[in-house]
Structure P
Amino acid sequence: MLLHHQFIDIAKQFRKKLAIHDFTTNKELTYSRCLIACLILSRFFRKLDKGFIGIMMPTSAGCILTKIAILMSGRIPVMINYSTGAEHNAKYAQRKCDFRTIITSKALLEKIECPYVDGMIYIEDIMASITTGLKIRAALTAALPASLIKKLVHCGHEDDTAVILFTSGSEKDPKAVQLTHKNILANVNSVSPIFGFQSDDVFLCTLPFFHVFGLTVDLWVPISFGMTMLTYANPLDFKKVCTIARDHKATCLVGTPSFFWGYLRKSKKGDFATLRIALTGADKCPDALREGFKKKHNITVFEGYGATECSPVISTNTPGCNRPGSVGKPIPGIQVRIENYETGEECSVGEDGRILIKGNSVMKGYFNDFEQTSLHIRRGWYDSGDMGNIDEDGYLWHVGRLKRFVKIGGEMVSLVKIENVLEKFLPADSHCCVVEIPDAIKGARIVAVVTTRLDEKTILKQMRENLPAIALPKIFLVWETLPKMGSGKIDFRTISEMAREQFSRKNIS
């Protein structure tokens, strides 16, 4: 099955049902109108060069329809991050994947103050060029049986690339991940039964579609079931998101912990009364966040774990199986192996090691990067670069990136574990990030970046009860906020660079 073929089946089945309520543009589209719009757009995209077409658009009806229409035209969408460094990201994508055309929005570029990049085509100009004749022709085509419509649009193989997504670049330059139709549909089909998704669910979609969490869970999951999608382009407008959830009876909401913190702070009792699934991922979920939602809204926030290379969900807690603190059990169809990071042998129960994943959700590789693909996929297993363990009941515990471990005195020290301990002693609504700073004289130094001033002696005394002396932070830096990626993930790369620079200035002075 191809993703756009499945959309055609769903659009025919739920013709009159509201598919998208776009709160950025205040537009409402039924599934029938979505199908007509996609057929019109696909005719336009068929006139463009074959191969890749970039998409740099916010979470909206326009982005969803453009994505589907590009697939219908036989082209492959390349999703571009517009949240930070949009111009750089657009040019980087063009160079990396060797293409020119980028579909974007004039309104978006003005809002983010991004200059025009050669090859950009505005969606506003495309819409203005649509004639009455094109609309009538598309409407007649949309009235045909689904089987005939599928023959009129691009036909291909489930192993064809369905999207190019870029890794976050939180640690180094982004890699271009190739996900196939089979990868994404396998992930959708695995997570759906364990969450009991169904057509009458109302999905509040706020995550950006250039991030795999948003693309799969906020776009393809609801489309695959004929749900109603409530799209809003600004996940940081916390109060508005809470209002949409209350007024339009959202049943599903996913996001990163930083977004959920905002929703917790700005929400009123009753805002999430209809919510049955609240799922967080991309960063670890603090206990205080789970407790806050339970106390204020009587809602259980479930935590999951994924990777762009795995389409993305690898494991998740669910209403039927939930162990707070863990990232849940591997989803159906996914195998997880914990491997000793030095010997390569499989770890015993509860023993930390590298997390390896196998299954139909695993990417076919990084585009035009055989070396990185070979390094990350070995004998069918994807090496996530993460560390974790599986307990006696089959729950996966994520303990951080291997790169977020530092060797001190011959011992592997987890920076994530230090963060988990430190968070317990921070005031409410305070956040932290622990990084390593190389020191030519004293070796590695552990630095804690916090968003509130602390009594360091008291904090270290409390932490000493939970951590060995070598794992205690040597330096505390107080910042107003922690830098984040556009997806809401903590930007460890930037934090490490800023901390190193601040520490260097301090030493020089």
Structure Q
Amino acid sequence: MSVQREPLHYQFVRIAKQFDRKTAFIDCGLNKKFTYGRALTAAILLAGKLQHVEDPIVGVMLPTSAGAALVILALLMNGKTPVLLNYSTGLQNNVDFARKKCDFETVITAKGLLEKMNAPMMNGFVYIEDLLGGVSLLDKTKAVLRAGASEERIISRFPRTEMDDTAVILFTTGSEQEPKAVPLTHRNIEANLEAISLVYPFSSDDVMFASLPFFHVFGLTTNLWLPFRFGMTIVTYVNPMDHKTICTIIKKEKPTFLVGTPSFLWGYLHHSQPGDFKSLKLVVTGADKLPESLRQEYLKKHGINIYEGYGTTETSPIITVNTLDQHRPGSVGRVLPNIRIRLEQYDTGDECRSGEIGKILVKGESVFSGYFDDLEATARAFHNGWYDTGDMGYMDADGFLWHVGRLRRFVKIGGEMISLIRVEEVLESLLPPEVSCCVVEIPDAMRGAKIVAAITRPIDERRILKEMAGQLPAIARPKRFFVLEVLPKMASGKTDFKLITENVRELIRKK
């Protein structure tokens, strides 16, 4: 399917006109369906209702739904830049942080979301319920007439947008440090979509199940812009952690494509029955390491192979992915066609040989140009034109990338670089299936740092450490175990290492 290289909302208009009567959204939160034609009309109507907003940057704080997608489109149609806000990790603090960082006031949200989150209403909030409740017959008539015009006529009435204009501002997860604001252009996102379309056989016949939050780039690109690009039907649900309901939705609506983080996929596995996922042709995961046990359990229960990929917010996001015909379990796949990767030695900066672990650097059109209003962080992120992902990995002889963890998830002890990811992998392989773990570092007066493990249930520590001795050197084995009933996750499904470390340190202080 040929797609013009043009701004994302221009592409949506063309797709909506082409697939006018086809179902664009099955919104399982509202229990409503919308055709592409109706979605175009609704986006144009919302753009009209939001014309009074003066801020060039506008906050969007809505769960994954048809409404959230239409608000994003409406803002782009008005020449505004949506900044997508995380409401799952401290709503008020995140709004205050984003407003200060990006200098805006208006936030489009929902009263229902605030009630559910038990969060206060704040100055500058515009509620989608009020926008829709204030729609007059004249508003509807104007929107229908505008949507009925030709593609070129509709697009000509938008403020002119260039490919290098910012399409969206997102925030890094903040799992290890303070979030940074990442502006992604239309060119960045379109380049990633173009590359994805070259390695997967998508078509307008596909049905996307979408529950990942749009405020994370993984959800925004794969659950919104990708299905729009092909004219897919999008089945939306507001909460990716409502595992039981999601399994019911997948069985009923029969999506062909599912994207989820490993933690979400575990939940769907436990709440599903054989046959529930028979419509799925492709399941892709990212954001966290795919455990081999999860891959095997999906094969055993559903006959489904999970394809792991790798990316970052700053790369729109996908860098590498396993595909139907190029798949190596354990790796994060091969590099997308329009992206270049360099593996660089940590100490010398020399390029790594095949199989040698180094820093992962990236170049390509999907790579952002710098953090919003943060020259210092931008300067640290780029080296000789290459974006430094902050991750470590190695390339095998066949061109598959193996991700071995964040550089920050390596700790230097006794002159040795120890991968906390590797320690976790060994520990996980020895723990009972019902016990989860996370390995973190804490300060140590003698060595500078030491490794400890957070586990969700008490274990036979002496036996586990004895078994670990055959696979890891003494300096890499956990010095202590701490029981946390739940290992905190972020809304994206990623492990919240920062909060786990804080919880462990608090337990140490109490002892």
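Rule-based calculations on the coordinates, nothing more; no lab input. If you're wondering where the values come from, they're calculated on a predicted model, not measured in any experiment. Cβ atoms are built from the backbone, for glycine too; each structure is taken alone.
Largest in mean count of other Cβ atoms within 10 Å over residues 70-77 among the labelled structures P, Q is structure Q. Here distance in nm of label points 7 Å out along Cα→Cβ at positions 190 and 230 has been calculated and equals 2.0, so which of P, Q was it run on? For distance in nm of label points 7 Å out along Cα→Cβ at positions 190 and 230, the value 2.0 is produced by structure Q.
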